[in-house]
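Given below, in the form of structure tokens, are the structures.
Derivation of every value follows stated rules applied to the coordinates shown; laboratory data play no part. Predicted model only: the values in this text are computed from it and were never measured. Cβ atoms are built from the backbone, for glycine too; each structure is taken alone.
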Structure P
Amino acid sequence: MTSILVLNGPNLNLLGTRQPEVYGHTTLADVEAMCADWAASAGCAVTCEQSNHEGSLIDTIHAARGVHDGIVLNAGAYTHTSIALMDAIASVALPTIELHLSNVHAREEFRHRSFIAKIAVGLICGFGAKGYVLALDAMKAHLED
């Protein structure tokens with residue numbers, strides 16, 4: 001069975017209450033339930049993890065090798081700063097989709113740069129919580145090709 005890791009970075013544990021005008025009112029628990037519902041209908045396994053700590057995210061990516069077939073990663077602000085996350089993804093050689101709730105290209109200039117995009121198979125941004133289902137659909141299609 002295809003297995004996908006959905007990995008969320010810093011501050012995403014505050015979804016639903018953190019800047020709802022930017023990120024919406026959907027909570028991380030709601031996102032994880034959406035992913036579980038998608039997995040049940042798609043015949044795939046999905047594991048959701050979240051951490052505010054860069055090293056923990058790297059450890060989770062390393063542990064994904066041999067367990068998961070792909071990664072959907074919302075690295076939050078680490079997208080724009082973490083060469084270490086980019087290197088971790090490259091090291092495990094798992095297809096990764098970069099995901100953002102907001103359209104980062106319509107926001108502050110510093111959010112336009114992504115280290116993750118350099119090694120990701122694709123990028124989904126601007127669709128709010130629905131982006132997780134879009135990313136899971138895209139990852140499943142990518143893995144089936």
Structure Q
Amino acid sequence: MASLNVGNLGEYLREQRRQAQLSLRQLADAAGVSNPYLSQIERGLRKPSADILQQLAKALRISAETLYVQAGILDERDRDAVETRAVILADPTISEQQKQVLLQIYASFRKENAAEAEAKAEATAEAEAGAEAADGGGGDAGTSTH
């Protein structure tokens with residue numbers, strides 16, 4: 001599975017590098033890694049650390065989180081959030097300050113919704129536990145009255 005992620009990461013990096021119109025050497029220089037090392041990453045032979053991914057993302061002007069998902073470092077379930085963040089960060093029509101405000105609002109909505117979902121799950125679990133106790137208790141009470 002990890003090798004699959006590494007291969008996907010390499011393909012993704014190569015595509016991002018090509019879209020940025022950078023040569024392998026240019027990206028390696030911009031990210032502060034060696035040309036052979038970057039080549040091995042792109043071919044899926046090496047798995048870079050989170051720090052190296054962050055340097056590559058900065059050089060490519062993309063979200064580091066996007067690379068973390070591609071590398072399997074960040075949970076797949078967070079992909080939608082990562083993609084949303086990446087789209088906001090990449091939008092050239094809004095200022096950096098506006099991007100940060102949008103990201104803060106987005107994060108607060110996600111946190112609020114996660115808390116509500118957790119509370120709902122806990123309430124459901126408590127209700128199910130109460131129902132089981134009532135069923136079990138009712139059966140015992142019926143037996144003792146006979």
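Among candidates P, Q, the computation of mean count of other Cβ atoms within 10 Å over residues 89-96 that gave 10.0 used structure Q. Where does the value 1.02 come from, among P, Q, when Rg/Rh (Cα atoms, Kirkwood Rh), for residues 49-120 alone is the thing being computed? Answer for the origin of the read-out: Q. Source structure of the calculated read-out (relative contact order in percent (Cα under 8 Å, 6 or more apart), 18) within P, Q: Q. Figure out for me which of the structures P, Q the number -26000 belongs to, where helix-only ellipticity at 222 nm (-39500 (n - 2.57) for each DSSP H run of 4 or more, over all residues; to 500) was derived from the coordinates. Derived from Q, not from the others. Among candidates P, Q, the computation of FRET efficiency 1/(1 + (r/R0)^6) of positions 33 and 129 (r between Cβ atoms, R0 = 41 Å, to 0.05) that gave 1.00 used structure P. P, Q: which one has Cα Rg over 2.2 N^0.38 Å, as calculated, at 1.66? Derived from Q, not from the others.
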